[in-house]
Structure 1
Amino acid sequence: MTSADDTARGIDPEVPPSGPGCVECDATDGWWVHLRRCARCGFVGCCDSSPSQHATGHWRETGHHVFQSFEPGETWFWDYDRDVGVLGPRLADPQSHPEDQPAPGPAGRVPDNWRDQVH
């Protein structure tokens, strides 16, 4: 159940992630370094080190400001409005992209010179 505090912060812990990878990169055969998950709507986007920075773009377009890492073993949250780490509740499963999905990823779409393309 969603608490009043979570709702006020723009978090809906009952919404599942949009998929195992960045929605927008997947639509364009792009790639990412790491993944972030919107704590309000479940949108999975790529991090700011990634070429397209779709998580930040989602925040700017929607105002959904709290994101959680979507990397295996990471549970931290980030508030883009305040530019700080924040605490958050456990979100709906799955908690991360599949463990066999590499970072950067996805497999087969990451260019050999990917290090030259990160921010």
Structure 2
Amino acid sequence: MKLQLASQPGLLVFTGYGAGYVAISQQRYERSLVLMPDRVIEDAWQPDGFNDLTARHFEFLATLATEIVLLGTGDTLRFPPPALTDCLRTARIGLEIMDTRAACRTYNILVAESRSVAAAILLS
């Protein structure tokens, strides 16, 4: 699906998504990643899928100094064990868990509102 959003120049947003990919500012990505308004993080956050998530992945997200993290869990909404995500709560960073399609749409809305947000997207 292609997303249309009137965005501010220079901010990275999702412009599409589908089975096994997301598009960010018209560039296609086929691996799990983190998107922030000013950068795409690929190599530092590479779980192979939902079942491969560890506390280390969430500890990395806590270092991003953002208000909220949107976790896109793929085609299906799944919740990681709280023990994995406690570091975000300790860092006073909100965590919203949703399927990847909803995470992409929500991220774009929050960026348009100038919110400090990161989208951690699982693609497999």
If helix-only ellipticity at 222 nm (-39500 (n - 2.57) for each DSSP H run of 4 or more, over all residues; to 500) is computed and equals -7000, the structure in 1, 2: 2
Value 3.2, calculated as distance in nm of label points 7 Å out along Cα→Cβ at positions 43 and 67, assigned to which of 1, 2: 2
Parent structure of the calculated result 2.4, given that distance in nm of label points 7 Å out along Cα→Cβ at positions 19 and 99 is the read-out and 1, 2 the choices: 1
Winner on relative contact order in percent (Cα under 8 Å, 6 or more apart) once structures 1, 2 are ranked, highest first: 2
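FYI, it's all coordinate maths here, none of it is from the lab. Given the structure is predicted, the values throughout are model-derived calculations rather than measurements. Cβ atoms are built from the backbone, for glycine too; each structure is taken alone.
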